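> Each structure below appears as structure tokens.
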Structure I
Amino acid sequence: MIETFVLSVDNKSICGVLHLPPRAKPPCVITCHGLFSSKDSDKFLSIAETFTDRGIAVIRFDFSGCGESTGSIADTTVTGRLAELKAVVQFVKQHQLPGPRLGLLGSSLGGYLSLLYAAQDTSIRALSVWATPFSLPGLRESIPPEELSILKEDFFIDARRFDLSTLLPALHSLLIMHGTQDEIVPYAHAEKIFQLAGSPKELQRIAGGDHSLTVPKGREQAIQKSALWFQRYL
């Protein structure tokens, strides 16, 4: 079963899709795409298919300025995207079909947001973060110039307000997936997140994986490992 929804957040329409498996009150994983991605990338479509086959509901949604959601990508900030993620989580909590066991799966900036959000909402029981930065300001040099030119300086000013180092020790049931050839977020970011996070935790090294895990074998490894992780901890 697939259900579409639209939420209003700060006068913007946030569009999403809820995938439900054929079971009562399933656990639900909310997925968070990266900075310039969308809910309809092949990666998130594959996650939804695999997870629902294993009895896990999945939410895919577009942050403002991406995909079907309104707004401008140029106005993106961490603070704004956190507010949108919070609205989606609240939508799931109030929905009658998914159960109360919630997890977050985020890629790149979506992983960073997942960590920040889980630190403020103890109802999040498990996380899987892919190609996720430990900090954002230092990545200015590795963002492709054509994408960097779209962002306003406000993005980096706002990003400096957040510090994962003080939040990670309280997080647990955390799976970290990271490619060794990530050209945007170096693998050392994953090691730092793993070092500071609480237990249980696991760091999965994807040999030769790039930032988007475009190699099918590495992407499938991340999907299958994440599905097993949520089956275990949700």
Structure II
Amino acid sequence: MGASVILEASDGHRLDAYQASPAGEPRGGVVIVQEIFGIKHHVRALVDEYASLGYAAIAPALFDRVRRGVELDYTSEGTQEGRALRTQIGWDAPVLDVVAAARALAGLTGRGPAVIGFCWGGSLAWLVACRSAEVACSVAYYGAQIIQFIAERPRVPVLLHFGERDALIPPGDVEAIRGAHPGVAIFAYPADHGFNCADRAAHDPASAALAQRRTLAFLEQHIGAIG
């Protein structure tokens, strides 16, 4: 369904992105922000899925700043390599890339899109919500580094999904975020890190389905109903 496009961030960096459009007039836009494993099948499938639901959707290739075409395995080796690439890139530059994707969708829909991030992308979804007014809302799935940026304040509505069995995100971190940001919608599920991804051993279909229902209701509220 989707196709590769080129984006340009505000610092002049050009990056690839995977983009898909709905069959009719888009209800709004959705930026899908990758895990540390690159623009893999899971990410592309999410873009296609949201397009099938009526949204213009795009996933920027954030690793393009250091290496293009990255697709890592869901293994300890892939995790180690992805974390190294994430560390090399830092936090400020990928925020620019997500905002570039948001601007591209705004050009198609006429208004700011939602940002939906997973893992590393979940933490970036939080940062974009805090640092940019060019998005309408943000949804973060199991963003382990949100706790590092707990002092930053969202400028747009935010929805957070966490797994209660996630060893990367202690319950104390979730409670600290909840306490510091009482206006942020936060849900926890009886699941592990990566529970939304059908390609991972940690996939929890029931938790993923419930989180998506809540996400779609959030999108309907902030960027446009589907159907």
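> As an exercise: distance in nm of label points 7 Å out along Cα→Cβ at positions 196 and 212, calculated from one structure in I, II, equals 1.1. Which structure is it? If you can, show how the numbers build up before the last one.
Details: I: 2.9; II: 1.1.
Corresponding structure: II.
> Something else now. Using the calculated result -12000 for helix-only ellipticity at 222 nm (-39500 (n - 2.57) for each DSSP H run of 4 or more, over all residues; to 500), pick out the matching structure from I, II.
Working: I: -10000; II: -12000.
The correct label is II.
Coordinate-derived values only; no laboratory data. Everything numeric in this text was worked out from a predicted model, so none of it was measured. Cβ atoms are built from the backbone, for glycine too; each structure is taken alone.
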